[in-house]
Each structure stands twice: as C-alpha cells, then as structure tokens.
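Each in structure tokens, the structures are laid out below.
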Structure I
Amino acid sequence: MTKAVIIGGAPVSDYKRARSFIDENDYIIFCDSGLAHSEKLGIKPNLIIGDFDSHENPHSSAETIVLPHMKDDTDTVFAVKEVIKRGFDSCVMLGCAGGRIDHTAGNISALLMLENAGVKAMLADDYCEMEILTDKEKYIEDSYPYFSLLCLFGQAKGVNISGALYPLENAEIKPDYQYGISNEPLPGETAKVSVKEGRLLLVKVAKE
C-alpha cells in the first residue's frame, strides 16, 4: 500500500466526489469526528486516531491510537506524521477543509509538511483540490474552470504560468499581494505552472 487517505471531521456535502479520491487498496485513516463520514463514504478504517473529544471511540477491530486531550498536534497533524513515519508515497486529505478556518489553515500547512517529507499530497473538498507547487511543473486540464496560485509560505520567485488566460513569466508572488487568484486554463489547452524558488499553494477549482 503506497497511498494513505486521511479523513477529518470538516463538513462534506458531496460524498460522491469525496469517494472518487479513494481507491480500493488505499490505507484509510479516520481522525476522531471524521468517523461520522464513514457510513456515507462506504468505507471502513485501517487506522483510527483521536482524543475522542468530538466523537466517541468506536472500539472497533481497527488499529486505534488514542491521543491525550492536552497535546501539541491536532488529530489530523498527528495522522500526517503517522503517514510520514509509515512510509507512504502519497496522501489524500478529505474532510480537512471547511468549518473552522484555523483547522483548515493548519491542514493546508500540513500539505507542506508532507511535501517536505517527500510525500505527494493533496487536500480535496467539495469544490477544489489543493497541492503544493515546487520547482516541478504541474498541469491543469481545461476541465477545471479555475485555478489559483497562493503564496502562503514566504516569497515565491520565478513563477511561470502558460496555457492560461493570465500568463506569467519569471514573476514574483508575495504573501501580502495575492494576484494569482482565479486564473483559467485556455479552452482546449492544458495550463502549466511552476516556481523556481519557494513554494506555492496550487488550488484547482473543480466547481463553483
């Protein structure tokens, strides 16, 4: 098993879309109140992690890590660390965006933790997919109506965008001026994005 799926307790409305990110042989990690999504997703956990302050411990046959209430890591961040420790190649985070903005922001930062550990990571919600853009070029098909590049992790230099309504060449994006929001792949083309220095958050918007 090379792909892990972390399921948190943030709101999920489109369970069909969420289920599309899960493959048969994925390793499923539920975090505390994420267990509320289990039935509608139609999947069972391989691992349960939580302090069980927002969902009762199901005491199932799945491996369970019970965390203390007083701790530095959120249940989701602890799960991210487990994904890294257990050597997974990739990770998808579901039920990890929406609801409380502080948890959403923390989970977006967890994408960077995974990326820095060499784990290909994506956070998906009802509307979009988020991933970290590094010096490796990424592609956005025109099936995505919009995409954005956000500088959340310091300065980003050498930003290039082609095949899109708003192209860029060797540009710089700073955290205090987010002008890379709501770009569009050109019809019939695949947009290409890259950054030479720094990290950007790539948000591919699947629907409004």
Structure II
Amino acid sequence: MAGLRAKQKADKNRRILQAATALFREQGYEHARIEDIADMAEVSVGTLYNYYQNKGDILVATVAMEVTEVLEGGTAIVRNPPDTVEEALTALIDQYYDHSLVYLSKAMWRTAMAISIQQPDMPLSRRYTELDGRLCAQVVELIATLQRKGAVRAGIDVQAIGEVVFNNLNMMFTEFCKVEAMPLDDLKRRVAAQNRPIAQLISCAT
C-alpha cells in the first residue's frame, strides 16, 4: 500500500507541474491562477496547497525537474565523454541547452531568474542557486574525467576551468532568455565558439 500511495502522490505532483507549466506558457506566470492549475491537474485547491504554498514554489519545482533531467542526461556524457575536450564540452552543453525549454519557456526562465535575484533569501532563490551548483559540479567532473583520460593537461586546475566554462554557459543562457527571437542553434554556436580557445589551451598536445 505504501508503494501505491507514493505512486499516487508522484502522479498528482506531476499533473500539478504539467498543468502549471501549460498555464504559465499560455497565460503568463503572473496571470495564471492557483485555482486554474488545480482544475487542470484534476486535484482540489487544498490538495495543491499540500504540495506547494504558492506559484513560486511550483515554478522552482519545475526548474528542479528540468535540471534533474538535464543532470541525468549529462551523467552518461561524463562517464564516457568524446575523445577531445572541445567535443566533450559541446556534447555536455548542447545537452543542457537542448533540454532547457522542455518544461519552461524563456519568459518562465526570466521570472525564475528575477525572483532568485530580487529575493535572495527566499527558498526559490536558494534552490535555484543549489541547482546551478550541481550543474557547475558536473562540468567540473567532465573536465576532471578528461584529465584522467589524458585529454586535459595534468597541471590544469579543473575546478577553476570548470567554473569558468559553467559561468559562461550560464551567462549566455541568460542572454538567450532575454532575447525572445534568438534561436537555440545560435546560442549553441556562440558558446561552442567561445569554448574552442579554452579547449585548445587546456588540451594535451597531439
């Protein structure tokens, strides 16, 4: 029975998040109402409040769902990366970007970013920062893996390089979200071009 209850709870949570993301996209975050989210998810408003206290909690849960799936996809790349540093960075970062708009629109990302900056002590902001930290750690792990495989020079500080790469891809994603008309492929090309000289600097001579 415990397993069935857990499954039912997870199913309700998924329905709430799916309904919320659909309404956030359709109506905008500010205009979407908790009552309409509950109705679309086929749960009572009281049940929804058992899961989330407000729309901000729902938004950060959606971001968390996005990042969790991105990290899972990145794990396979880190375990068995392409042979060159440039190819490995591109594979991991493209995987991040390709998944970035599955659940959230650019407008939703902008809202999440704004809340995290404007209300730094709120749970949403702290959770957003924690998720960024996990993504950064995965980039560092990729470079460390490449170093162990002999693709990255032994003297390179993988933590520092990983943070530089992550900070840039994160900043470029913010710029991408600010420009509604920018295609995802443009973002990927620009970041790949920026990473190319870094890859060349840290790669072992061939």
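Calculating percent of Cα pairs over 28 Å apart for structures I, II picks out II as the one with the greatest value.
To which of I, II does the computed value -5000 (helix-only ellipticity at 222 nm (-39500 (n - 2.57) for each DSSP H run of 4 or more, over all residues; to 500)) belong?
I
Ranked by distance in nm of label points 7 Å out along Cα→Cβ at positions 7 and 71, which of I, II sits at the highest value? It would help to have the intermediate numbers written out before the result.
On the way: I: 1.9; II: 2.6.
By distance in nm of label points 7 Å out along Cα→Cβ at positions 7 and 71, the leading structure of I, II is II.
Quick check on the output: 19.1 is mean count of other Cβ atoms within 10 Å over residues 79-86, derived from one of I, II. Which one produced it?
Working: I: 19.1; II: 15.5.
Among I, II, the structure yielding 19.1 for mean count of other Cβ atoms within 10 Å over residues 79-86 is I.
Upon calculation of distance in nm of label points 7 Å out along Cα→Cβ at positions 55 and 95 from the atomic coordinates, which of the structures I, II produces 3.4? Mind dumping the intermediate values first?
Details: I: 0.3; II: 3.4.
Source structure: II.
Every number here is computed from the coordinates shown, using simple stated rules; none is lab data. Model, not experiment: these values are computed from the prediction. Cβ atoms are built from the backbone, for glycine too; each structure is taken alone.
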